[in-house]
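**Q** In what follows, structures are represented as structure tokens.
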Structure 1
Amino acid sequence: MLARLSGILEAAEEDALTISTGGGAFAFIVLTPRTLAEEMADRVGESVTLHTLTYLEASAQGAHMTPRLVGFASAEDRAFFELFTTVKGVGAKKALKAMTAPIPEIALAIAERNARALQQLPNIGKRLAETVIAELHGKVERFAAGEIIEAKGAVGAGGLSGAAQEAIAALERLGETSGDAERMVRRALEVAEDLGTPDEILAAAYGLRGD
């Protein structure tokens, strides 16, 4: 497996980079998340390094397999992609299309069980978002470390995390007004700051309702 590729960036398309090596003797087309391709667009002509892996893509008829090279800005991003593609229903092609948000943000949504945020990604519907959370919750925190710290700070500063917002949405579906739902969630978080999932917040909010 080709783990790393360094060379001159010849072209940057929507979801692929062309990198030449060996003084131009070889050129590799490397599939990337759209966010990375956009970041690299102004570096054409410069030397770049990508952390890569190869997967086999079946043809429509399944008669043959085509090797595809995928690249990322860091080994950590590549590791997230490999973990993401272990989820049933998320192949390499779908994962690349879905990764239109920064990886730490996607990891944070999974860590907070924020299915609504995941559904904003291309090709990720409600059922698949729930599957991603079920299979990867508890495994992605290291990819979202900075985002988690920022989210906790936002709660302390008066903002609400994704988990809290999801709890508010659940309360609204259960008949609470938007204002009452937010007040219930904020009160629950004031009493127990370690609540981490929408279900925990929801249970605590209802538990305090009669107090």
Structure 2
Amino acid sequence: MAKAARDIVVFDLGGVLIDWNPRHLYRKLFAGDDAAMEHFLSTVCTHEWNRGHDSGRSFAEGARLLKIDHPDKAELIDAYCARFDEMMAGPIAGSVEILAELKALGTPLYGLTNFSAETYPAAFERFEFLRWFRGILVSGEVKMIKPDPRIFELLIKRFEIDPQRTVYIDDVAANAMAARPFGMHAIHFTNPEALRQELVELGLLPAPLLD
């Protein structure tokens, strides 16, 4: 395998390595009533509301704000933090296999994740593969959130990463695109098979053996 021009890999976590989705929890709380669940997630505990926690706001404050307008949903709102672990169904197996192969090859590995500072420590304890990284930048801890360019600047500075040698992987297209102006090779993650193929093409993984 030829030496890769790109030899550093930065992974997003949720949606790439961890199967995170609030529906994993709320399907149970709504007893299979998907329509009611979707209405709740689009009008109460919304994606944008959760981004506030990923930006550094406490869950207590986020819940307080929601309960002003939705006092009848108090228990459902509180469950978002109290039962956050149930939103993580587990690792995305094919992606973690790729991560393990890169680790075995000695590839420098880093993480850049939009994650609440309150819920990240439990995820770090639960998923052993998070210890394989040389460093992980957590948005809630630094109070910046992707795709803000400042968090990419901090990633590069904190871990002394050469962006011209770096591949960045994210399941959100806007976040992947935000890495490109810094010189990183951005991959919009869709599934482990497509990711593996692109990493093979970049020379970061060996081509599969033909039968």
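**Q** Comparing percent of Cα pairs over 32 Å apart across structures 1, 2, which is largest?
**A** Numbers: 1: 31; 2: 22.
When percent of Cα pairs over 32 Å apart is computed for each of 1, 2, structure 1 gives the biggest number.
**Q** Match the computed value 13 of relative contact order in percent (Cα under 8 Å, 6 or more apart) to one of the structures 1, 2, and report its label.
**A** On the way: 1: 13; 2: 30.
Going through each structure in turn, the value belongs to 1.
**Q** I've got another one for you. Given a computed value of 0.4 for distance in nm of label points 7 Å out along Cα→Cβ at positions 168 and 184, which structure among 1, 2 does it belong to?
**A** Working: 1: 1.4; 2: 0.4.
Here the read-out was taken from 2.
**Q** Right, next: With semi-axes √(5λ) of the Cα gyration tensor in Å, for residues 104-199 alone derived from the coordinates and found to be 22, 17, 10, which of 1, 2 does the value describe?
**A** Details: 1: 22, 17, 10; 2: 19, 17, 14.
The structure behind it is 1.
**Q** If distance in nm of label points 7 Å out along Cα→Cβ at positions 40 and 160 is calculated from each of 1, 2, which structure is the one that comes out at 4.9?
**A** Values: 1: 4.0; 2: 4.9.
Attributed to the structure labelled 2.
**Q** Of the structures labelled 1, 2, which one yields 0.8 when distance in nm of label points 7 Å out along Cα→Cβ at positions 16 and 96 is computed from its coordinates?
**A** Numbers: 1: 0.8; 2: 1.7.
Clearly, the read-out refers to 1.
Values in this text are rule-based calculations from the coordinates and carry no lab data. Just so we're clear, the structure is a prediction, and the values are computed from it rather than from any experiment. Cβ atoms are built from the backbone, for glycine too; each structure is taken alone.
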